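Quick heads-up: structures coming right below.
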Structure I
Amino acid sequence: MSLMQTFSPAASTDELIDSPKLQSVFRLIDSHLGEITEEQIRICSIPAPPFGEKQRAEYLGKRFSEVGLQSWQLDQEGNCVALRRGNSPGPLLVVSAHLDTVFPPETDLTVHHAGNKLLAPGISDDCCGLVGLLAIAEALESCRIETEGSLLFVGTVGEEGEGNLRGVRYLLTRGEWANCVDAFLSFDGPGIERIINSALGSRRYRVQLRGTGGHSWADFGVANPVHAVARAVAKLASYPAPLEPRTTFNVGRIEGGSSINAIPRDATVDVDLRSASSEELLKLDAFFRRAMREATEEENAGVRNGDRPLELNASLIGERPNGETPANSPLVKLACEATEALGSKPRLAQASTDSNLPISLGIPAITLGAGGTAGNSHTLDEWYDPRGREAGLKRALLVILGIVGLKNR
């Protein structure tokens, strides 16, 4: 039976806030905000490109050990996992943030200061989440906070891009902790008001078209894979995506050809399809696949006699399921109460995060901001302002301890 059916908060938000033990944790966070920001800068300086997160994962594990979590490891997928065992067979809560960025290995990750802002690729997404994990773990250890249930701190790999949630997918379906997790909380980016309880579904394709190529003049009439890609993109751009439920598509990358006066031998296009509705996502997916077939057939229709037609190969390189942790679930209610207790107005939202996977498995899951503000995510101009970070960390502590319980509060 899932926690969705059996879970009830171990303590109310009001009870927790009045606890002298929790107040000591809050004071420790308030007094260490400068050190937390310095740690965030160090984490950001460690490259973690797609499928290249190991160096950052090992650093996170080392820091887990230094703050008092002795039981940590890198699992077979590359996740950094550290267990903080509770005092009873209470619920097991995953508290996570993702290690990877969208940036290639050669990206300059030097953090610059502009007033209160920190500027660097990945400084917010998700370095503020990763430092949040460390700050919470250190605060609990330093204040000797005992919990009834257990906490599994996880830095996940493969949340971004083509990672296809491979880290959390392994953690919850094939790794040591599969079928053991009762609830899931992830930090992704900044903020204090948003509570992501609805999983935004997506399907991502890499489409390759191959032909014979040739000279732009002498071989005119040979099927051109770039022309076929252009036809397909034009068809996709004409798709009447509904505003409600919100549905989007994006052509993120096109490659092909070697010279202005040579017919390309091949072309590749990467496409991202998303929708708040699984039904609409399937409609968009079917339209896109049909558009690719039709575009290829149209280009092949003009091929000269005896020439080889284009070959089409479409690969699904990413799929994230839709789903929802209901607004009336104990976990979402607890997050709303914690947000209000700290003076903010909770706002339920939908997004594509690590929480997509546990939600699809029936595990209650939400994604929260780790406090502060940010902008220009996934660009070289990304920035993060740590002012207000403490509210995000305190909200997270209220949710965490509301789930696993605070012993002798």
Structure II
Amino acid sequence: MPTIAFHTLGCKLNFAESSNLLRLFKQEGFEERSFHEKADVYVINTCTVTAIAERKCKTAIRMAHRLNSNAVIAVIGCFSQVNAKEIEKIEGVNIILGNDDKNRLVEKVKSYRQNNIINNAVVDISKLKTFSPSISYENRTRGFLKVQDGCDYFCSYCEIPFARGRSRSCSIEEAVHYAEILEKENKKEVVLTGVNIGDFGNGTSETFFELIKALDKRTNIPRYRISSIEPDLLSKEIIDFCASSEVFMPHFHIPLQSGSNKVLKLMNRHYLREEFAEKVNYIHSIMPNAFIACDVMTGFNGETDSEFQSSYDFLNSLPLSFIHVFTYSARPDARAKKFDENIPIHIRRQRSEILQSLSNRKKEEFYKSNTGYNASVLWEETKKNGKMYGFSDNYIKCSRDFDQNLVNAITLNKLEELSDDVFIIK
């Protein structure tokens, strides 16, 4: 039986896509191995958001080649899309696929193993208009449903439009069909994913709001989560719907990037901080127990000390549950690389540490504020030291003694005992 190992970098969407590809390989008779073990095929699903991610990709390629110099090494995804020529120079790489063709990875690997023919496929993705939804699995309990890809925003720091193309999505009918597949496979929670998911239906008469209403009405999946949605696309009607829905969880991830309007304009973001604050405060007012996370980038060109302090104060003032902190890294194709006022890397790292401390405090405060909350918890199959773990409807991690009968079950529990960022359920 041939063996295969995956190494995935970057966003949750990449991990969902890797999961889908692994599922397809298993259907073809491949057996999964750890990326640190010897395998017949290694797949590196790449990211190009930061220079660090690109360095990690190169390191992973070299490690795979050391583990098995005769293995097929396939490099796919965003870094492949924007810089295939650089990857071609690395010893051991056999297959390079961009984002449009990585769904053909199984046939490419089989062809190479049978005929030793290199058939790389990195094409111009900028004019791509087609899109096919896909599903993937994180574990027995949770599945991902990809309904959108690409982005039309062209933020000045970002290469994603060059790596994944323009915004495109499936139809509502297609999304419902794939959700029904996950339902038949007994997934109790489905995460809706995409690059700019709120832009679902761009160029058609359909909208993201209509999509979530259709999924709520036409499927019997107990829980849905929205992976991430831009503040300017998170409408009041979407928030109100999630507040009234029994299946869309009180969990929002809203990219902010900066709490300074000056920096937001430099970034070419599509909103001001006042709009972001309005959305966060409104969610908190009607769903006080909702988990509200955001993305923030620090050290962007033009972020002075005063702008950073303004951003920190803004974040500190909001009822946020978690801050995903990024340190700015200049990308070759992004406009921001040409900006003046580059921030020294040690300053960027200092600011990241400050924001990470704020995030840790926000998360601790959020957990403590939920003491006494009656939470519905979906229990997962992972067993560690006799314990099992799960997440509440509002994304709080919980633990209890392992019970096989509770795997993939949802229970109602009062959150009372907090220990090391985990509520202990008796």
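Annotations
- Comparison of I, II by mean count of other Cβ atoms within 10 Å over residues 301-308 - largest value held by: II
- Comparison of I, II - label where relative contact order in percent (Cα under 8 Å, 6 or more apart) is highest: I
- Structure with the greatest value (metric distance in nm of label points 7 Å out along Cα→Cβ at positions 69 and 197, set I, II): II
- Ranked by distance in nm of label points 7 Å out along Cα→Cβ at positions 21 and 365, structures I, II are led by II, which has the greatest value.
- Which of I, II leads on distance in nm of label points 7 Å out along Cα→Cβ at positions 29 and 277, largest value: II
- When mean count of other Cβ atoms within 10 Å over residues 13-20 is calculated for each of the structures I, II, the largest result comes from II.
Bear in mind these aren't lab numbers, they're just calculated from the coordinates by the rules spelled out. What you are looking at is a predicted structure, and each value in this text was computed from that prediction instead of being measured. Cβ atoms are built from the backbone, for glycine too; each structure is taken alone.
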